[in-house]
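Read through the structures below before going on.
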Structure 1
Amino acid sequence: MVIDIGQGLGIDEETLTTVVIDAHVVRRELIESSDPADRIVAALAMGQASLAASMLDSLEDRGFRATALRAELAQVQGRYVDATRIYTELLRDSELSDGRRAMALQHLGKAQLRSGHTQGAAASLSAALDLRRAIGAPPDQIRSSEVALAHVLERRRPR
């Protein structure tokens with residue numbers, strides 16, 4: 001199953017990764033966008049990590065979205081410690097909006113899960129889910145947090 005997150009993208013419920021579900025929409029809304037960050041999102045979703053890395057290297061922006069994309073690239077490349085560090089740094093910003101904080105917690109939790117830190121992942125994903133519910137986040141974001149947290153709880157369950 002895939003959670004439709006818009007712009008032709010989805011979250012695969014088994015792998016918790018971003019996947020392309022409608023290439024035409026990805027092309028129209030992301031690849032052809034004037035925003036370089038949108039093109040980086042498309043490259044990451046299409047499995048083109050080296051292209052995303054090249055675009056990020058040339059991006060002068062050091063704001064939240066660009067930094068989060070650098071963390072996402074680290075995850076795609078299997079550099080979970082780097083991703084965890086970057087998301088943790090983003091979360092130190094006391095001015096971060098609740099929506100961005102929830103997103104950073106969600107992605108931090110996924111990086112922690114992939115690196116085997118299930119206790120930290122459970123805490124991060126639970127906090128993301130609670131925050132998303134509290135702010136009335138869109139249903140796809142809440143569902144994504146629920147699915148990710150379920151993955152962690154399944155891994156923590158004794159066998």
Structure 2
Amino acid sequence: MHTADLAAATAALERWVAALHARGHGSRTAAAVALDARIDRFGWDGSRGTRVEVIEGLGPIVAWCARTPGNVRFAVGPPRAADGHWQARYTVTVGDFVNHGDWSFTLAPDGRIQWLAHRPDDLPDDWRDGVPDGKSLGPPAVHDAAVHDAADHDHDHDHG
């Protein structure tokens with residue numbers, strides 16, 4: 001794949017991470033994924049390698065992003081070409097919890113994500129039975145009105 005393709009894939013990943021962090025912000029998610037995009041979410045541990053959820057279309061993807069707790073943070077490494085699609089390694093952090101996974105994805109002609117497979121790694125051994133002693137998932141998330149506007153959801157609070 002060409003340098004321009006790599007730049008497009010990198011930009012698409014940056015928009016995807018911004019959409020995840022915006023937690024249901026419709027316009028941020030629309031900037032990241034095509035209207036008819038599809039996400040295949042795979043399981044971990046006993047469900048590793050098994051597709052456990054398919055999310056199709058912008059509205060359902062916005063709703064899926066909205067389920068992401070506010071204190072969850074994603075970081076992503078550089079994309080690499082792989083058999084007609086792109087792959088990138090991601091890190092997810094929630095308080096003391098850190099895990100990784102792989103995103104495989106294709107781009108629509110306009111550069112947004114058309115298809116994405118979300119494949120988390122197995123849970124770290126010390127987290128398999130819940131939050132380990134002395135560890136935390138961090139403080140509860142605080143609603144950040146700066147990441148969305150009133151048109152993106154239907155709950156009440158000031159968007160001043």
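Computed from the coordinates by the stated procedures, all read-outs in this text should not be read as laboratory data. It should be emphasised that the depicted structure is a prediction, and the values quoted were computed from it without experimental measurement. Cβ atoms are built from the backbone, for glycine too; each structure is taken alone.
1, 2: which one has log10 I(q)/I(0) by the Debye sum over Cα atoms at q = 0.12, 0.14 Å⁻¹, as calculated, at -0.50, -0.69? Answer by label: 1.
When volume of the Cα convex hull per residue in Å³, for residues 95-134 alone is calculated for each of the structures 1, 2, which structure yields the highest value?
Result for volume of the Cα convex hull per residue in Å³, for residues 95-134 alone over 1, 2: largest is 2.
One of 1, 2 was used to compute distance in nm of label points 7 Å out along Cα→Cβ at positions 23 and 47, and the result was 1.2. Which label is that? Among 1, 2, the structure yielding 1.2 for distance in nm of label points 7 Å out along Cα→Cβ at positions 23 and 47 is 1.
If helix-only ellipticity at 222 nm (-39500 (n - 2.57) for each DSSP H run of 4 or more, over all residues; to 500) computes to -20000, which of 1, 2 did it come from? It must be structure 1, since only it matches. Where does the value 16 come from, among 1, 2, when relative contact order in percent (Cα under 8 Å, 6 or more apart) is the thing being computed? Answer by label: 1.
Which of 1, 2 yields -0.43, -0.76 for log10 I(q)/I(0) by the Debye sum over Cα atoms at q = 0.19, 0.25 Å⁻¹, for residues 39-78 alone, as computed? This value belongs to structure 1.
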